[in-house]
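Down below are the structures I want you to see.
Just so you know, all these numbers are worked out from the coordinates, no wet-lab data involved. Note that the structure is a prediction, hence the values are computed from the model and not measured. Cβ atoms are built from the backbone, for glycine too; each structure is taken alone.
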Structure 1
């Protein structure tokens, strides 16, 4: 009878530790999933912000392109009267347009750089959260299996 009681006690301890272990892993899974969901939501939010800024820049570029085309169209009638002045004006407009284009490219690069920096910070934060969760789980599991 003594062996049977000890076997039953050992089984109860084993079952208790198994339940505690499953509880720890369930908590870890919940925390990690929360971190992943927050990371995904942050990534989606950042993607929308980037899309919005790039779209705004593209719309502004199209508007500027239309305005330039209208100016060119209006200035073509002046070309036969004073070809040198028209050529100088056209060259000036071309240089100005190229500068605006490079400014837009630079703005878009800055938008993407800032987005990448924010995403990196978000990913690092999520990684730290997950790392802390796993470290906490390891210590809890050590406590569970250290006690007899």
Structure 2
């Protein structure tokens, strides 16, 4: 099974039932996960937001966190470093991205040693997928 970079929008539906859950479950059987170091914080924030909005119950929040811990035990994390931050700074200057998305893309580039050609980048965010395509990743809609 090959590795792919997964962003937050592709990981949350593996933990909380959403419209894209069947798609990301299928992708998780095909691609192992590489994620940005901050992914657990972002995913936890998404769970908290869903709970505040009443879209998941307190019990559902606990179940989602347990599911995330299961994913976390098998994924590879790209750790922060000064060159990754510089790459993210370069990306936001050239591509219309939010800071968090630039960090995800910079982490994906670091994972591929700056050679993303044909490597999978999985996201549910259309703008982030377009940026990944511009960098020559195989952008896969979650």
Value -35500, calculated as helix-only ellipticity at 222 nm (-39500 (n - 2.57) for each DSSP H run of 4 or more, over all residues; to 500), assigned to which of 1, 2: 1
If Rg/Rh (Cα atoms, Kirkwood Rh) is computed and equals 0.96, the structure in 1, 2: 2
Entry that produces 26.4 once mean count of other Cβ atoms within 10 Å over residues 5-12 is calculated, selected from 1, 2: 2
Comparison of 1, 2 - label where distance in nm of label points 7 Å out along Cα→Cβ at positions 69 and 93 is highest: 2
Which of 1, 2 leads on FRET efficiency 1/(1 + (r/R0)^6) of positions 21 and 77 (r between Cβ atoms, R0 = 35 Å, to 0.05), largest value: 2
Of the structures 1, 2, the one that 18.0 was derived from, the read-out being mean count of other Cβ atoms within 10 Å over residues 13-20: 2
Top of 1, 2 by mean count of other Cβ atoms within 10 Å over residues 45-52, largest first: 2
Origin of the value 16.6, where mean count of other Cβ atoms within 10 Å over residues 61-68 was derived from one of 1, 2: 2
Winner on relative contact order in percent (Cα under 8 Å, 6 or more apart) once structures 1, 2 are ranked, highest first: 1
Read-out distance in nm of label points 7 Å out along Cα→Cβ at positions 37 and 101, computed value 2.3, structure in 1, 2: 2
